[in-house]
Structure P
Amino acid sequence: MTTAQYRRIVLKLSGEALSGDQGYGIEPQVIQSIAAQVREVAELGVEVAVVVGGGNIWRGKVGSEMGMDRATADYMGMLATIMNSLALQDSLEKGGIPTRVQTSIEMRQVAEPYIRRKAIRHLEKKRVVIFAAGTGNPYFSTDTTAALRAAEIEAEVILMAKNNVDGVYSDDPKMNKEAEKYTEISYMQMLNKGLGVMDSTASSLCMDNDIKLIVFSIMEKGNIKRVVQGEPIGTMIRGNK
């Protein structure tokens, strides 16, 4: 059996990845498949933290564009990430993986408040930790949350699982058949080319703290394990050159 290449990872899931083909809400079969893939990684001895978006339920930016106060719309988006996190926790624990949800917005009846040292202790005990409610602040994306939490818990890599693309391309591969897929690119190149993989705040955090980012497709079962074992799928982003 191939050993894992990383000791501690942050898995970044978009909310849309949980909705399957329906495009909204939570698709049980999809979340069960993701939970099974996370279990494969956990069984390798890898410490796994997860950040889940909320776009399958609510997007703060859309609410803002509709005329809603931006902060209010973003807080609603944070609540959507908590719903997704609890659903993922349920699937993981039904699969025998001990899991804790920590939220940046305190709601002790359903989850622990985010405490860095406690999160690290959970990871050391081989519990999957799901970070919900973003950073707890409006105007910050869940991409930024993933970068911030990865830096705080000293994760070696962020695995950005996509449901609509299998890596980073020079252009939208659905619109431009000539788009080039990158196997490796630096954060600075990504920012200069305006590739839109993650927002500039998240990119800067990763670049400044030397955190690798791997963008790959989650639609093929077993891909999370393959990435953790070092198979060259998707796109690796690192460095600042």
Structure Q
Amino acid sequence: MRNTPLSQVDATPRPVLAIATDYPPDTLLPRHVHRRAQFLYAMSGLMEVQTDDGAWVIPPYSGVWIPPGKPHQVRMRGVSTRSLYIEPEAVPRTGDACEALQVGPLLHQLLLASAEVPALYAPAGRDGLLLGLILHELGSARRLPLFAPMPAEPALARLCQALLVKPAITVRAEEWARSMNMSPRTFSRRFREQTGLSFGQWRQQACLMAAVTRLAAGEAVTAIALDLGYDSSSAFASAYRRVMGQPPSAARRGT
């Protein structure tokens, strides 16, 4: 199915629905929720996803897993997508948190083919087998480190949201601790309790997410590194490679 609203087919008695959709640049899908789980795959462009749990950046050839009933907002930056909507009893992944997932060559081709599957497909036919294989591949897809969990404490969440808007590797935990009238040790403990990450890890995630967006837009590695506060492009490239498993130049080329 292509450019079909989910509302038109959601009641179809099938465990999986596949819909291909093209979005104009900078399209915002305001906060909403689906009864079914969703796997949202970016064939091109970039997606920025926000939930109550945190924020994700999803580059091309990656996707985001959204559990059933999870409120979310998505900004599409020139994206052509393949979406799978999956009945709760058929979901291939456990847990109630969103995940950024790597899409390998086989899953990519399967998702391409899924656009031709009608809503009322034959479960035992080719289309049903194709969607069944997609579910299997989704269940074993590798999670990508493109997530900044959002703390529940309002004051801390406001600081995190501000850093997502203007990320900088030079922001120090001591500054945030002072603004919240906490000792550095208390702040560090509270931050890890709220996010599951140390402040330094979270700050790096925020910077890398911003970098992925800018690299996908074709910006120079050196300019991004300096804007984010790294001492040099090599220091930035080292941090990027350590987390992403590839140099930033690969993301800029779209490889």
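Some points to look at:
- Answer label among P, Q for the case where percent of Cα pairs over 17 Å apart, for residues 19-82 alone, calculated from the coordinates, equals 53: P
- Among P, Q, structure where FRET efficiency 1/(1 + (r/R0)^6) of positions 131 and 163 (r between Cβ atoms, R0 = 41 Å, to 0.05) as derived comes to 0.55: Q
- Among candidates P, Q, the computation of distance in nm of label points 7 Å out along Cα→Cβ at positions 3 and 59 that gave 3.0 used structure Q.
- With relative contact order in percent (Cα under 8 Å, 6 or more apart) derived as 22, matching label from P, Q: P
- Among P, Q, which structure scores highest (criterion: mean count of other Cβ atoms within 10 Å over residues 11-18): P
Since every read-out is calculated from the coordinates, none of them should be taken as a lab result. Keep in mind that this is a model prediction, so the values were computed, not measured. Cβ atoms are built from the backbone, for glycine too; each structure is taken alone.
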